[in-house]
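As structure tokens, here come the structures.
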Structure I
Amino acid sequence: MYSATPFAHEALFYRDEDDFLAGTARFVADGVRRGEPVLVAVSEASIALLRGELGGEADQVHFIDMTEAGRNPGRIIPGVLMAFSASAPQLRVRMVGEPVWPGRSELEYPACVQHEALINTAFEGRSGTLLCPYDASSLPEHVLEDARRTHPVVIDGARRIASEWYTDPAGLVDIYNVPLPPPPMSAEQHNFSVGTLAHMRKLVTAYANWLRREQVEDLVLAVNELATNSILHASGRGVLRMWREGDTIVCEVSDSGTGFPPSFTGLSGFGIVMVNLLCDLVRTHTSHSGTTVRVYLGR
């Protein structure tokens, strides 16, 4: 039996394929039979498993490869979950989303935890259930501990319990407001202000010219949004740093301000939401001395 409260956010711990299907197939099929819009955002391999188990009912489910759509954890709420929920605003929705999987990097992981915590505020008052599978046989114990802190309810085998470790979302987002690794010595550095924004955009365009044209445009738009935020809400100036990590371009904007508020309350396409939709990964760190936002875009 799943919660009928306005919005329920539940973690499912599974240990093999059978365990995964036992925890998700009935949940999905029940939603289909109730006439609820159903979204499944997991890996392609897990999608294949569920399709086989659901049979013809799979045709009524919207499937998304989370390893692509959710490559950037900060994109999942606005670009996957809210986008689906907004497609049926009058109906209770049912969603399966697996944002943390074996292979997520240490760089991505803090953004994953912040994403899971922010779901609890972003969907407050909405009608639906989000079930988040966690591979308990492969993920480290600290990841499962964080799942207990970000989900009010945890399902583990036959046990479905209210999590006694559930933590206030704002507090957990703050816990994972961790310093970023230092930029390499080879990073380009440029100061900017309102009078140099156009020049800054040209610098980013030139630096990223080996990416596809649409990627260059996305990166320029994202960096311009970050720099504009620095000018409007910090000291009126900031610092841009750029470097490469393999096939990925990294751009970092630092200023003396308090940064973007860490919330996703709509699909307006502005601010940090827009930046997350444009980039492969966005990491933010705010301290008493200011804010640093680092964006990644790979070829």
Structure II
Amino acid sequence: MHLSTTEKRNYLIGFIFIIFMVATATLLHDMEIILPEIGALTAGTWIYQNGGWINQPVKIFLAPSGTAIIGFLINQLTIGYAEKVLLGLLLMLILLRILHSNLAPSFATGLLPIIINATHWSFIVAILLFTLMLMCGVFIQGSYKQTSPSTPIQNRHMLIFTLMAIIWVGSVWFFGFSQMAAIPPVMVVFFEVLQKPNYHWKMATKHFIALVGAATIGVLVHLLFTSWLLSTAISLPLVFVLLQILKINLPAAFAFPLLALVLPTSMFHMLPITAIIATTFFLGSMVVLKKIKLSYQIESNKS
């Protein structure tokens, strides 16, 4: 894809912003300041200027911050990991419904404190500060003024998301792989495509390659370079190249290299495999559901 001068500038500023976050975490020796979904949010709001994400700039601050607080508080509960994930997802859906927001990365910011077992308030402070900066960036760009209001989450979408999450979490828990219960970038893409009228195998395949590829890049680069900062500086351009080859804009892909930096060791080495299984389940199911819906509509029109 050919990039205009403005797009090149936006990519550069976006990457610098993400690297600034990782550099801050490095200087303070605090892993909980590395927020993978800030990578996705930066790409979606600043670089791609996704209309559905930026049309209400204040919610770029409110929604991810609110879900992060939910996840942080749930993580303090003395219940199992899988139960924390399910409870968190349900409460996050309710919050997004109350806020009339469909900002998908909010699920990821809410799941992160559960995944990394965040216990320090620096995590909440970091979420508040970085989402506030992104919100200000959207106001400064001004592109949100040309967007249409996004459609609030529909009840049937909430139901499908909840049922699919229950099936996924229940399955991985049953087979003894509860650490696979939460894969934020995949959940984000699933929630996004759930709200689209159509979704086909061709696009699902591109999303699969992008997500699994980004997860693999994140793991391999971090295995070669243990430095958080160096890993980020190398991984982001590689994910950018991957998305350019696939000719798609997928903000969630930029979260995977950062996620690789903060995952516990047991989850880190399994990340590409987990991404393959989770992406196949969620996106494959979405294609099937959309086809069933389309077939039903065709039959209804005939009758």
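Any read-out appearing in this document is the output of simple, stated calculations on the displayed coordinates, not a laboratory observation. It should be emphasised that the depicted structure is a prediction, and the values quoted were computed from it without experimental measurement. Cβ atoms are built from the backbone, for glycine too; each structure is taken alone.
A value of -24000 was derived for helix-only ellipticity at 222 nm (-39500 (n - 2.57) for each DSSP H run of 4 or more, over all residues; to 500); which structure in I, II was it taken from? Kindly include the intermediate steps, with their values, before the conclusion.
Numbers: I: -11000; II: -24000.
Computed on structure II.
Comparing mean count of other Cβ atoms within 10 Å over residues 185-192 across structures I, II, the highest figure comes from II.
For FRET efficiency 1/(1 + (r/R0)^6) of positions 25 and 209 (r between Cβ atoms, R0 = 41 Å, to 0.05), the calculated result is 0.30, so let me know which of I, II that is. Show your work: numbers first, answer last.
On the way: I: 0.30; II: 0.90.
The value was obtained from structure I.
Computed over structures I, II, Kirkwood radius over Cα pairs in Å reaches its largest value in I. Highest-scoring entry among I, II, by distance in nm of label points 7 Å out along Cα→Cβ at positions 9 and 177, is II.
Comparing relative contact order in percent (Cα under 8 Å, 6 or more apart) across I, II, which structure shows the greatest value?
When relative contact order in percent (Cα under 8 Å, 6 or more apart) is computed for each of I, II, structure II gives the biggest number.
When FRET efficiency 1/(1 + (r/R0)^6) of positions 105 and 129 (r between Cβ atoms, R0 = 30 Å, to 0.05) is computed for each of I, II, the one that comes out at 1.00 is II. Calculating distance in nm of label points 7 Å out along Cα→Cβ at positions 73 and 217 for structures I, II picks out II as the one with the greatest value.
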